[in-house]
Structure 1
Amino acid sequence: MKAWLLYPPFADPTQPYLALPYLKGALRSRGADATVVDLNAAAAHHLLGSAAVRDTVERLGERFGRLDGRKRLTRLERMEYLALAEARPLARQLLDAETPPVQIFQDPGRFYDFTAYRQARDLAEAALACVSATCYPYHVHFNQAAHLALPWHPVLLETYCRERRSPLDAFYRDTLARLAIGPRDVVGINLTFISQISEAFYLARLLRERVPAAFIVIGGSCLQQILAHGSEAARRWVVTLADAACCLEGEETLPALLTALAEGDAAEDPARRFTRLAAIPNLLMAAPDGRLHTGPIAVSDLKSMPAPDYSDLDLDGYLAPARTLLFAPTRGCYWDRCAFCDYGASRSGCHGYREMEAERAADQLADLAARHRTRNFYLSVDAMAPRFAEALARALVARGAPIRWSADFRIETYYSPERCRLLYQSGLRAVAFGVESGSDRVLKAMDKGISVARIRAVNTRFHQAGIATAWMTFSGHPGETDAHALETARLIHRERQCVDLFILGRFGLTSGARIAADPQAYGLGRVYYCRSDDFRLFPLYENPVAVSGRGDPRLEAAVTRLSQKYFLDHYPWAGAISTHHTFLYLLRFGPEIFKSLAARPPGMPHKATRRRAQLPPGLTTRPRLALERLRADRARWMSAFWDRALAPGPDGQACLDLDYFREFFG
């Protein structure tokens, strides 16, 4: 029996994620082992490689030509036609490229040449846009794999698998054949991010077909949310597709599961196997009588937690010129009071904030740095307590550990100028603060426990210590007005000399938040879901107050003016908050780099002079349909669709589901 741990697409391909290395470390500390396979990084190489790009371009041209030749198209086909037409210039750009983007990302000389970097970034975006056009109405990116309108749910996922709609289907089949997973093997599939839902379950379905006797277990923080908030039918579907699911942390679950499975045999009666596995902590299974069974709850002890084991991974194979490792010395949020935030496991009483000994954390960081020849670390924590941050900094300084690190911090007056200088001395070079709002009234409604005055003072201390600061803010919190949202933009503008990056997002309700549990206390009406949201990941709500941040020209002008002061981008590129590429640019050029780049945008990339390869006919023919009219039609159709699809019906649900989608666009 062999154990495999698979990390599926779509997620950040610039650095390894830490969940599976932590599980491998826990196994090895107990005399067991598993092989970690990063399918996400491998998929990025595949999709951005010249062979896959050429195949994508040919399929794009063929599909466009086929639609262009039809006399009548449905609404959905007309929108697909537009997506393909808009991707055609990108396809030609990809065929003209002299250097694959992965090669540029991994080359230090070209990575830090911002003109070359942006060229590689644009090529990667173009490749994914073309892939998305060929699998319409699905869309993929490094942080998204979604349907045009529907949330992922069992019926849609089964359709996605049955019709082999994943753009990675052939890649998966080749990879699984090469891995040669055996009938008695155990396969763990990690589902951390919403963007991995489609591919995690696609892999589970494919494994079940190819190796029916293998034991499949799915876990990860996104799955935990599905199991905590999803419908009974959704939970049952998960453990029908897989043999079991890990509903909380896996460091206690996986070693016990491997031990129990090794004691059985291939011919073991299912009822007997269930009896032996029933006591495994945090494990959800379907019992022989059909009921769902969860083992006892177990919480990982961080004080004895072994370091993550990255030894299975090619650390130079990610889309970056230098290594960065993730490390988690704390779990949970020590504040854990923000009304909008969803820490489902913590709110259920299973576990709260925990931390390892600072000395042990420093030892593990120093050992990982030496073993894997890297100085760069991102401390992947919810929010570490200030006293722990200080103790860790002192321990790192005492060891002379030559590391550079970044993390998310909470605004606290504990961070005095002296402590900020200590943090810098320990290697801290960038922090992201959950500022959320520039209005004291809104901050109080959020239960953030901070004020605008504290935000300004603490942020300035970090900046003066040489630590780059990034602000995470959003508008649209229940009770917020346009005037409150404008205060946020104005605060960032006033403090821009000490703010090195920012994001101003939009409020989104999550199922485990206090607002969802008591919406009336925050001025909202009922919380409800659409019919297809069996996983309960996208709660909707009635808001009697006009949503702030929309339609106020002052706010729009303020955000536009503010954005012009920074070179901003989206995940996972340089210019987005807390990404590997951003951190590398901050280390190379200093905290002001993204303001400097805004003042001197990159030049035009070197234009290819090589002769273009023969283009598929579908990339050269003149579109038969008027694209501008199609764009207007698309906007009108989608507006009408959403107006009805998300409105609560008599049954308390929105009518959005697969049948309604097909009826409207078919």
Structure 2
Amino acid sequence: MMPSKLSQPREWPTAQLADEILRHNRLYFAEAAPEISDAAFDALVAELRRREPNHTALRQVGTPPPVAEAEKVTHKRPMLSLEKCNTPDEFNAWLRGICATLTGKPNNAKALPPEDVAAWAGQSPQAWLVLTPKIDGLACAIHYDADGKLKLAATRGDGEVGENVTHSLKQVGGVPNALTDGLFWPHGELEVRGEVYLPLSAFQTVADQFANPRNLAAGVLKAKENPALAPSFLRFFAYDVLGPELPTETAKLALLARLGFTPAPHARIRPTHAHVAFAQWVERRPTEDFEADGVVLKLDDATLAARLGLTAHHPRNAIAWKFIAESGLTTLLDVEWSVARTGTITPVAIVAPVQLSGAAVSRATLHNVSNLRRLGLQIGDTVELVRRGGVIPHVENTKGGGHLAIVPPVHCPSCGSPTRLEQTLNKATGKTTELLACTTPEQCIASRSRKLLHFCATLELDGFGEKVIDALLAAGLVTDAADLYTLQAGDLEELPRVGKILAQKLVSEVARARVVDLALFLRALGIETLGKHAAMILADRWTFDELRRLEVAEIAELHSLGEITARQIVVGLREQAALIDRLLVHVRLERRASQVGEGPLAGQVIVFTGTLTRMKRSDAQARVVKLGGLAGDSVTAETTTLVVGADELDSATPSSKLKKARKLRETGDKPAIVGEAAFWQKLEVE
């Protein structure tokens, strides 16, 4: 991002303010290259609305022209923006206007007594709202023909004309290529509208290279070739369907779910409950895997919505209640270098305290050396901080003004060992990232501290926080996790601020962790890529002794791990062999009966091949997981069933998956080979 050329909106002439709004509007929607945050843009719009509520620029907000070179698609029904509010008073004013119109008093909305509004909102059988999060993504319209086959997909564009993104959108998760609703298709042609977004978990893998999830999602969806990420990383929340005449918004969402879509998270509430529901979403927001900048509140009753009608800019039956601004400007005071448990050294911005989401923030991540150089930061710069998903503050961009260059340290800030720059290739983007690392992490006090903290946090050893761990290391009472099991209460009482009660509690916590679940133990070792998913799969198949003897190829055969993950696991277990041996003197490992999911497919690995007619492959794989199974991408010795599309079942040129499955069956009874229809039919019978 580049900084905006203007900085004090209240001092600008109105014409200049309007031009700036339209410029940023075009950068955001048409070019996916915004220069300012959503909060800053909303402030510009609010200032213009304060001066001239009917200014023509306000009608164009969110409606830029589509990219000239792109194939244009004219929407049969305009995709309008939403009216916005930021405070309970603004929401109440909207609700008062709704109530006045629906009770026959549209010209006296301001004079309508609050008790009349409350009575209508709390008692009228028609006064229900549907609340959904306002996903920060790209609004899209997907058209299906009379047979339920996807034929066209387009972005919102200017609301009248959008951009054809059919090819990319067919690969997006949550978008069926063919719809089914029971045994027949009664709906004819229909259009589904919703939001394409990039999950925050996927964005975190490339957060150092892109400004935000929304920009990246836009670039991926519109790319003609070589997108930064595969479109399959994207997801789609459906929120509207055009075609069948349905009486309510909840009926629409129910139909969308039946058709194979993922409806936007939603709740049906009374208008009088809106304030509480909004507050609940503010709390819930950090736990979601998508970025949202508010909630949408829409009248559930379609008949009432039709009575309210539309403006040139927005429908009157809905409003977007925005969250408190998640960004702010502050000054970069310094950069600290933090050592992780792996020895990686991460730059952390130290800034003048700024309020974000009601909390004072004075530190923000800079991710890595590559990102630091991309931003071109200097000490003293004015920087914009953003809380991505309401959780992790990070530096979004700089507006300059600094005076002192930032140089990565040549020695580890913890142990003083030399540092080195390492190049890592992100396979998803094809880009190389530069990381700074300590050359002797096994001796580095900070690295050892982070490893111990990870071990204690994974095993939920209460009381072993950063201060206690650092004190243990400083006193020489521990050097690694195995030493925790030899601690005596008397030793701990000698530490600063640790009395008899706390010392005994710490010893008791360690004693509780002398019998540990195998999957949990694997995660506690802190081996890169050996997280919850991989640990569950490994622990479900092998004992720990067996795991330690495995080669890379044996682990790589597992459907969802692959060679890179397998290599890191094998190397990690061997590098930590001495620590593991010492831990096993004190710890007994146990295996649960099943580490994988429950359901009719529990313990099974299902692989699909050929063209599926019932649903898209990604949807079929998701359903397998919901039913307790594991969805494989390739046929291995672990595969229990190969599901074959009708086009390939009797083909003279079988796929490589079908060939391998047949070869495996020559020496055993796995994998079973079944047709798509038979596979799903069996599950429905069961």
Structure 3
Amino acid sequence: MPTPPLAAPALAVTGATPPCAERRESVSEHHGVRIDDPYAWLRSARWQGVMRDPGVLEPDIRAYLEAENAYTEAQLADTKELQAALFQEMKGRIKEDDSQVPNPDGPWEYYFRYETGAQYPLACRRPRGADQGEVILLDGNREAKDKPYWQLGGLHHTSDHRLIAYAVDDSGSEFYTIRVRDPATGEDLADVIPDAGAFAWSLDGGTLFYVRLDENHRPRWVYRHTLGSDAASDVLVYEEPDTGFFVGVSSTQSNAFVLIDTHRHDTSEVYLIDAAAPESAPRLVAARDYGHEYSVEHRGDRLIILTNSGGAEDFRICSAPVASPGRENWSELVAHRPGCLILDIVVLANHMSRLEREGGLPRIVVRDLETGAEHAIAFDEEAYSLGLGAGYEFDTTTIRFTYSSMTTPSEVYDYDVATRARTLRKRQEVPSGHDPANYVTRRLQAPAPDGELVPVSILYHKDTALDGSAPLLLYGYGAYGLSIPAAFSTARLCLVDRGFVYAIAHIRGGKDKGYRWYTDGKREKKPNTFTDFIAAGEHLAKAELTQRGRIVAHGGSAGGMLMGAVANMAPDLFLGLIANVPFVDVLNTMLDKDLPLTPPEWPEWGNPLESATDFETIRGYSPYDNVKRQAYPHIFALAGLTDPRVTYWEPAKWVARLRELNTSANLLLLRTNMEAGHGGASGRFESLKEAAIEYAFALKIAGKAASSPVAR
């Protein structure tokens, strides 16, 4: 017999008055449709400057955001002890003096490690195979001292191990500054490259290739920097004329080539630079053909190309001569198999490994490039996560993969592709204790309105009653083809140990069930993402893992758009929503060609500036534009002031409109990190504090704030 619906828990609501944003007239017209945007003033006219220096934010906008922060602080004041307890639990599950498995490269092996109590990692190396002789290349804690935000964007050593280059963002804006350090002295050279993105070394270590960002935060140029010279005199190597394409720089596994990759969500184009001749001109592999995606690796006199050409929706692998790499010379190595999506490849001197996903689960397949013989690396659990890496070396038979499930902590293996020997190099330690036998992982298939089956990965404590009474946190993303793995997380155990069921809905917009799963959740088919998520929630309730009105939905960025959409479409299904840096002002953002991500995003969502059809599609689901007078669930929105991806004003405007139209007495909270961007607070412990606030909110609205975790 189904459990009767639970009454909403009584919440302690303080007498604090919620902020009320002023309405200011702002009207625009597109395709004959009038758009009223009374909260448009929350967008700073100085937004480019704010990303670099939050101090230039207009006083009236700052006052509103700070008022919202104060209100959120007041409403969650009764969870302070709970937040502290959650933080200590999360911290207790982290091995504080943790270290990566070292990656060998010639005479050295490189790794990151943490010291007890430290927020940031140390980048280190030591002689290969030795336990002594460590050299600290970069101490993140020393570098971050007295800075409210610090993030290492990348660190690469030269092939002769003489120098390292590293990139740092100290505002959260993702404008990185590249510096070069001599490990022998620990001192930085005079070279300083601002406003940079990705970077790669030439073979001799005398030249850096790097991406430079424009004033709107778009990676548009590749420059060549000669060590010892002024960055102002760096040579332009490539300029992307189309603002809808972003540029990246990397190296092949062989280190023979520097790759310039210019791409948007559905199209790519790659150029080669001979890493031994850094002043040589970039050489095109295959000209962009809209809808064609490809990436390039190298072996001997051949390129290995992962491509969706020839109707290979789930990708195939081809080979081409380095000397004449055009598409007319591509020959097939691995054929396309519909429904089996090739996610990535690693090419070594004699073997190629590919990570692929079929039936919603990943696997690794190894191919001998001399004989063509293949074998797969097998795994047994019902739902799991798998990652594939290659390290630094090319002439090796070792690959590295990472395995975990929602109950199994992460395990790092070295795998010999020739002998098939699997060596466990590290198992994630949970210092406070973790017994996988106390938890259950399942996978269900939720029927969507159009008959598709949506995979849902589930985790719960073995003692949780499955009679519909348990609250459930349902996580979703569903965009850009990104799949959410059924991986291990120590943080979510705080909820599960307090009686929550934790679920991940593998909805359309990701590639969980192949490339078609992605295309069925983008552009005009974007609403499938939202209805899939709602269907997952309904199915979980019918299966008595929870019940309607006991589900806390959680998503961030494009997953925050999901939160806003389902709040409008099915508010009574959810007890509450947690929306991290939510992309909720979709229509206005896609109409603004000057924002950093807008032109590259048009292939994902549509171009409402040029297409009336795209305009109406986006207008039909854009969360901010579809807020209406109805009873909304509890909502907690989180933003970052210097976020270049989802600008802070999107959640600010959304919450302002919700305050205007919401008819329920449920909590409606906005918290803006005034010193961080898209990723939230920097530092491993500060980020845990943010997670503790979110989980405290979930526990509070579920009436579980006073509950103690079960014994682990």
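Read the figures in this text as sums done on the coordinates, not as results from a lab. This is a predicted model, so every value here is computed, not measured. Cβ atoms are built from the backbone, for glycine too; each structure is taken alone.
Upon calculation of distance in nm of label points 7 Å out along Cα→Cβ at positions 220 and 620 from the atomic coordinates, which of the structures 1, 2, 3 produces 3.4?
Traced to structure 3.
If helix-only ellipticity at 222 nm (-39500 (n - 2.57) for each DSSP H run of 4 or more, over all residues; to 500) comes out at -5500 when worked out from the coordinates, which of 1, 2, 3 was used?
Source structure for this number: 3.
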